[in-house]
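Asks: Each in structure tokens, the structures are laid out below.
None of the figures in this text is laboratory data; all of them are computed from the coordinates on show. Worth saying up front: this structure is predicted, and the values here are computed from it rather than measured. Cβ atoms are built from the backbone, for glycine too; each structure is taken alone.
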Structure P
Amino acid sequence: MAKLQVAIDLLNTADAIALATQVAPYIDIIELGTPLIKSEGLSAITAMKEAFPDKLVFADFKTADAGGLEAEMAFKAGADNITILGATGDSTIKGAVEAAKAYGKAVVVDTIGVKDRVKRAQEVIALGVEFVELHAGLDEQAEEGYSVQVLIDEASRAGVPVSIAGGVNKNSIQAVKNSGAVVAVAGAAIYGAENPAEAAKELKALLQ
């Protein structure tokens, strides 16, 4: 069964924990977005893991270099997963994977900025990453003509474990599930909702 991941793109730890508290009954993975980590630092990861020890805490570092070092930083702070950019070199990903093995944690490769996401997903899975995030960032989503269906189609073709992030909502999550994705990532569809808990509950029900 596919997991539901909430992407928390808030800017302070207290607000992030407050949101996570609302949606925790319905989500499997709590993602601390890159802006949150840049704003609050590693302490945000530690605080989130202490608040929700039974959830997977996902640190969206988007690391492009020093993969082993940054992965170790994230894991020591309490993260279960860290993102490494797929656009970076294999050596950076391998370094992070080595650190993950040492800590019993996992690396996720983020394909933001990658032209051929399917090909890169297949390549990096061979390096030992947990899954690959087929990701259209906020800027790409704002471009004219963007549709999450592009990611859904890519997931169907990838043949490797992937998540989908980039406009997942109640209208698309069934198709995300049917694509074979192992994780559906919802950001604005949850934190931007009038009632985040109800939004997360609905997404979880549709995913199941």
Structure Q
Amino acid sequence: MIRVRVNGNYTDIPMTSVPRFTDLIELVKSQIDPDHMITVLHIDGRELTDEEWNQNVAMLAGDTLDVTTGHPEMYVADRMQDASRVVRSCFYEFRDARKGFQDGDTQMGNKRLKVAVDTLKAFFEWYGTLVQLVSETKREKLDISPQVLEISESCKKICQQQLYQSWWALGESLEKDLEPKLDKLEDACRRVAREAQVQTSA
């Protein structure tokens, strides 16, 4: 039988009603402080694999599931510290794509551009999910939608240039339009991270 430890304390959970690992997590959620959420899950001190998420609980017999919980706003404040770093990574990916187009290597440029767009899209989704975890009164301070809207407009223009194979114009749009906006987004994320820390310490 898998052992469950919540915030360092072992807990008795009836395993007969939890055939799958995901069912076990739902049961743990129902037993923690309603003002808290699960912030970390580890099996025997390591992160779970995709296979383990989909396994039957019986397959994890003898393992220890460590569950850490915390207040959503503390969790968000911690994660916000990563936001500017992720945006900086996106900036470099777009810059590499732009250099590919400017050097005439459109195959490499297109490949890098796809990675950059996918990363940026995933960042926006991740950020939006985080903001939903805090109270409505605090969401306004974490809002980066003006920057997101500006960047989305630039990306639409870049997609049109890619469609029409206007490689020189695409490189120019990346360098003179999108990259400065990503710089502004990175600055906004730094400001938001500071704001999130202030909110949790207030």
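Asks: For Rg/Rh (Cα atoms, Kirkwood Rh), which structure out of P, Q has the highest calculated value?
Replies: Q
Asks: While we're here: Of the structures labelled P, Q, which one yields 20 when relative contact order in percent (Cα under 8 Å, 6 or more apart) is computed from its coordinates?
Replies: Label of the originating structure: P.
Asks: Quick check: 0.70 is what I get for FRET efficiency 1/(1 + (r/R0)^6) of positions 143 and 191 (r between Cβ atoms, R0 = 25 Å, to 0.05), calculated from one of P, Q. Which structure matches?
Replies: Traced to structure P.
Asks: Upon calculation of distance in nm of label points 7 Å out along Cα→Cβ at positions 71 and 95 from the atomic coordinates, which of the structures P, Q produces 3.8?
Replies: Answer for the origin of the read-out: Q.
Asks: One of P, Q was used to compute helix-only ellipticity at 222 nm (-39500 (n - 2.57) for each DSSP H run of 4 or more, over all residues; to 500), and the result was -19500. Which label is that?
Replies: The read-out was computed on structure Q.
Asks: Given structures P, Q, which gives the highest value for FRET efficiency 1/(1 + (r/R0)^6) of positions 79 and 103 (r between Cβ atoms, R0 = 25 Å, to 0.05)?
Replies: Largest value of FRET efficiency 1/(1 + (r/R0)^6) of positions 79 and 103 (r between Cβ atoms, R0 = 25 Å, to 0.05): P.
Asks: Continuing with the same structure: Assign the value 4.6, calculated as distance in nm of label points 7 Å out along Cα→Cβ at positions 31 and 159, to the correct structure from P, Q.
Replies: Computed on structure Q.
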